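Dropping the structures in below, format is structure tokens.
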Structure P
Amino acid sequence: MMTQSLTVETLTNFIGGRAVKSASDRTLPVTAPLTGEVLAHAPLSTAADLDAAVKAAAEAQPAWADLPLKDRVQVFFHAKAIIEDELDALAERITEENGKTLAESRGSILRAVECLEFAASLPQIAAGSVLEVSRGVECKTARAPLGVVAGITPFNFPFMVPLWMIPMAIGLGNAFILKPSEQTPLSALEIARILKEAGLPDGIFSVVHGDREIVEAICDHPGIAAVGFVGSTRVARKVYARGTAAGKRVRALGGAKNHLVVVPDADPEMTASNVVSSVTGCAGQRCMAASVLLAVGDVEHILERIREKMAALRAGRDLGAIINERAYERITGYLDRAEANGARLTLDGRDAVAEDAPAGGRYLGASIIDHASPDHEASCDEIFGPTLTIIRCQSLDEALAIENANPYGNAAAIYTSSGGVAQYFADRASAGMVGVNIGVPVPREPFAFGGWNDSSFGGGDITGPTAIDFWSKTKKITTKWSNEHQSNWMS
């Protein structure tokens, strides 16, 4: 059962450990995708609100950085315990504002907990090195924080994606300002509450709601040293360019067009189940969703099984809601144009009726566009919905050529029973995350999340060991001592 939705009110920012009213009178309604109900109004904050958050962060950060790393990470153990104790309530909050199924919301929270656990190991994995480079001379390295940093996160994982960044950033001694999606701001305030309850000092974590104005202010603000971003490639490219032009470190993750390859020796049932999960999980609203299936040779029996399984899914029961009307119209527009241009819709989710779901939400059923050409818009654009485009290929090399020509580079996967075929594909796929019989090849910590090409801007990854380098700087210390054993304090 869903929790009671919030009284319709204007949300506050979270600055200096407390709720702070925005200086702006502009707001945006936060609408529940499942019902169309207005949950709250998110303030569209101004640069003045960001200035206040940066000021509070800058005042709190030095004392936080002075704490031993081992002491700083204790907050993650406490936060983990709070999250696990409140798992069901937090999942309901995510589902309420995002439209995921409860199972998907729980899964995203558990993935976020893994990031807390990894950050709790920072005293071991971020330890400096020491070496005696010559007699009496020692070189060592030490990590130093950057100061005040920020993260800009999307609607589709409002709890998980912020926690890709926050634990590593604050664990390494920084103060962090979060600008969540204006469509899903409620989870960000839950994170603020949890971190405060876990013992994080006031000012070390802030939430500033807003839209493009705040994104641009974060990129420009001289008091912010680094920015993490997750969203569309169009915006990621702009954030990277604007932030780096202002002298900041920027790690920006963009969109994707993930290709799955099916060859004739693939296990039919495992392949069908896995492909369907990849296409339809989170109603396709995730950057790791399968988008294009490259069918190599005679795999018709597998494609038919995929279609059967997708047809059996029910909107509202198996598929969550689409985030808003604009997204719904964008997704159905691709289906409309594909049909008009002669592509075969072997499964059409446009007329799906949500069963056992509240009235007022926007739902789509799973859809398949078959016999598409590699240059068709449905083969090239990130649709971000529960839609699979099928391209027929004569060989694995043809499939690889299509995958390699795609400008994105988040994920690619192959379904095969041959280790040699799997290795051949893995070596040649142009993607940062590759799956073998896994359609959503998201690495588990300590293996980092991160794509290639137009899916990623900036060096390193958003999670894992290379995130340590992004959220900190290295100090090298060289020390020489006299030969003290040849004298004593009385000499």
Structure Q
Amino acid sequence: MIERLPADVTLDELQSLLGEGALTSEELVYLCLDAVAKRSGGPQGLNALIEVNPDAAAIAAVLDQERKAGRVRGPLHGIPVVLKDNIDTGDHQHTSAGSLALAAHYAPRDAHLVRRLRHAGAIILGKAGMTEWANFMTEGMPNGYSSRGGQVLNACGPFDAGGSSSGSASAVSGELAPLAVGTETSGSILSPASQQGVVGLKPTLGYVSRSGVIPIAHSQDTAGPIARSVRDALTLLRAMVGGDRRDPVSYLGESHPLPRPEELEEGAIQGRRFGVPRDYLGELPAPLAAGFESALRTLEALGATVVDPAPIPSAGREWGEEVLFYEFKSDLNAYLGHTGPDVPVHSLRELIFFNDRNRRLLLRYGQTLLLQSEATSGTLSDPAYLRARRRDLLWSRQEGIDHTLAANRLDALVFPNNYGADIAARAGYPSICVPAGVTSEGEPFALTFCGTAFAEAQLVRFGYAYEQATRARAAMPLRHRQPPQA
């Protein structure tokens, strides 16, 4: 048995080891669980997983038998995957969104994306810690904190873990698992991936089914992959994509096929045009600004034209949060209304009361956002909601991303870290962040490519070319690779 996997091992390398018989999927699961045990507690502990799947090793053994019989389902066959704790699994794992209010909640069935992953041969290793209620509980809560899971730490050092898919990024960056699934409403994949030196791919709304995911807002919510390479992220996304009758929007992506990983090319940036929306970025922190300028010079060195600035007409306007408040109340009530009798809350109102009755455990940082959502009518025919939704679409699309792309003949916009997450989220448009290096303070940062609807096929090509040219992930400092301090 292999005692330790190579650093940043890829899916292709794992499949080679599995195919050669040098490793079994059951052994791979135990290697991951051993890493979880070693890197969970103490000053270097990541606290990335909130729960492990008690059936993971048994499932792996079954998949090993399939491999011996000559049936290999694909590139995810026998590969452990971590899920964010707001994604339903109809098994022996809980789904709690990080809240003690849902600590006893067993989902009745797998989320659609989980069914697809299992069909592809993936092994659900466990649930990742996250910012409670996907960071839509209160203002001022630290990224990665939840009442059920505690504080997730950044695998790259004493930096912000990013939110709210903090545990998913920490598990992948800290080499607890090869792959993870996060969810994003506005920045919750891009933020932790950028902060922890891994690839985050936030798909177009409609590529991945939303059914079986504890919601914030149906007009912005999407699940997406977090991986240590663009190829691996693409492989995971390909397995998650597919129409779901419980979520009609998931059929939109069927006419926009994704490339196969082997189709990605190192020269994809040559001759392309990328825009820098300076008016939207505002003043960046000095270390991040220096890193971003370096990344832009790298694009030019790879043969790209960088259009700087590439103005966004809606930049500087007062973007409200009404859409999230209205949809959260409506969508969460619908989800909680189907939870079982063992769960003490079945509506947003009941959740607020439950938190208030258990303030010491549940309200360390308050619940201001829950209260603001409950104060809305929760009716999606409310004129205030409809006006806000119309405004968001207009400013993010026609007077936002689409305008800037067309006016400057751009292939994509580029941002540092998750600075473009909000406008892309309101538009329902895709983004991919790729490790770009570390700042002068040692903190990881990323270059993010953003495009129009269903531009994933193009964005992953750009991300791959940039990744291969820079190899920035290999230089990332990691907690578990550093010698212990005296």
Structure R
Amino acid sequence: MKEIIGRSDEKQVLERLKLSERSEFLALHGRRRVGKTFLIREFFKNQFDFHLTGLANATTKQQLLNFDLQIKRISSKEYRASKNWIEAFFTLIDYLESIETKEKKIIFIDELPWLDTRNSDFISGLEHFWNNWADGQKNIFLIVCGSAASWMLNNVIQSKGGLHNRLTERMKIHPFNLKETAAFLAQKGCKFTPNQIVLLYMVMGGIPYYLEVVQKGMSIAQVVQHAFFNVNSPLKDEFKQLYKALFKKHEIYEKTVQILASKNKGFTRAELINSGKLSSGGTMTKVLEELEESGFITAYSSFDNKKKNINYRLSDFYTAFYFRFIAKAQQKKEENYWLNIQNQPIFNTWKGIAFEQVCLSHIKEIKSALGISGVVSNQDTWMGNVNGEKVQIDFLIDRNDQVINLVECKFSNDEFIIDKEYAANLRRKMSVFQNSTKTKKLVHLTMITSFGILKNEYYLELVQNSLETDLFF
């Protein structure tokens, strides 16, 4: 049985809820393939008093039959077939009351959204089970789990119906960070350097299901070719299922992330609508909220803190990689596509863009390396335009201790060198930023690189903080 990698905070919450002196109702959610089910099964060692997994694309009759068979498998008592979910949950109550134990009775219902088939009364049954029985007990631990973000949010987490404010805890499962990814790969016996793991992260992010395809003895290029670009690649058709499994009207969500993938620095809401011919109003708001809640996009405030300037960026590594490479390769049907473009301009350009997102997704680690974990701060995006001169900064950290870190991210195959031309570019960025924002804070240029920076005259003149990818591990 595999060890649970990371998830220390989540395990503490599960332990606390398991030992509490009241009944607990936990909703577990997060992006598809992120390891929600694995966490629950491994934490409880598959020892549940009742465990039900919804069936994909099944009828209400089939879902109820699945429920009845699960009860039959664990109970010595004969129960009649459930005609509806009210009856099914009454059967569950009867079964749970027959268990004599002082420990918490653990009920795990996985793929919850799939159980709510059309015209079923599943939500009514669940509401009645919790509100009229389980909540009045002291030893029930109900865990519900689902990837379909919109359903989980609307029907459980932010329910306005019978489950409104009934949850005792919600838990969002995030992808692994780089340190956890390294531990996961080490557990599989795969040996890579830190920068090779960063490169893999640019493709897959910290999604355990994707990382499972990594095979011992392969190079990173071979791993990616095998995972996505061969005729029988295990993740070849992942995109076709990803958004479809999460969102009812998945086409609008796919269209939105496709637009976001076309511009590295992201879009404001107005730009998104205009560029993609997407509808404004409540629908767009709902789509952006649910994509952000699911971890596919991130909303960054602008330095001016104007709400209308909030910038939405695609932050899911796989989705960005799909639109940049996989979709195009599938059209070309080129053999060994990924192996053939290593170190070509298109590959090197992508590395630079993706590394910036790696850094953005590890802000906590960057702040720790800078020694500012205890300082209140915000990471923002910024683009300037002074007298027609446009400037982009990878991102900035605006600190309450009167310092702003302007962060530049550079992923190279060797020690990075600031030459005369790049030094002039850095001076211009800092000057335009200070003149445009009129900030009174001290501005520190911070460089994050893969193999460090040569400490030449330009480095000594301009750079206040220099960090390497080792900080992520």
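Among P, Q, R, considering only FRET efficiency 1/(1 + (r/R0)^6) of positions 140 and 372 (r between Cβ atoms, R0 = 41 Å, to 0.05), which has the greatest calculated value?
Max of FRET efficiency 1/(1 + (r/R0)^6) of positions 140 and 372 (r between Cβ atoms, R0 = 41 Å, to 0.05): Q.
May I pose another question? Out of P, Q, R, which has the highest value for Kirkwood radius over Cα pairs in Å?
Max of Kirkwood radius over Cα pairs in Å: R.
Readers should treat all values here as calculations from the given coordinates under stated rules, not as data from a laboratory. The structure presented is a predicted model; accordingly, all values stated were derived computationally and were not measured. Cβ atoms are built from the backbone, for glycine too; each structure is taken alone.
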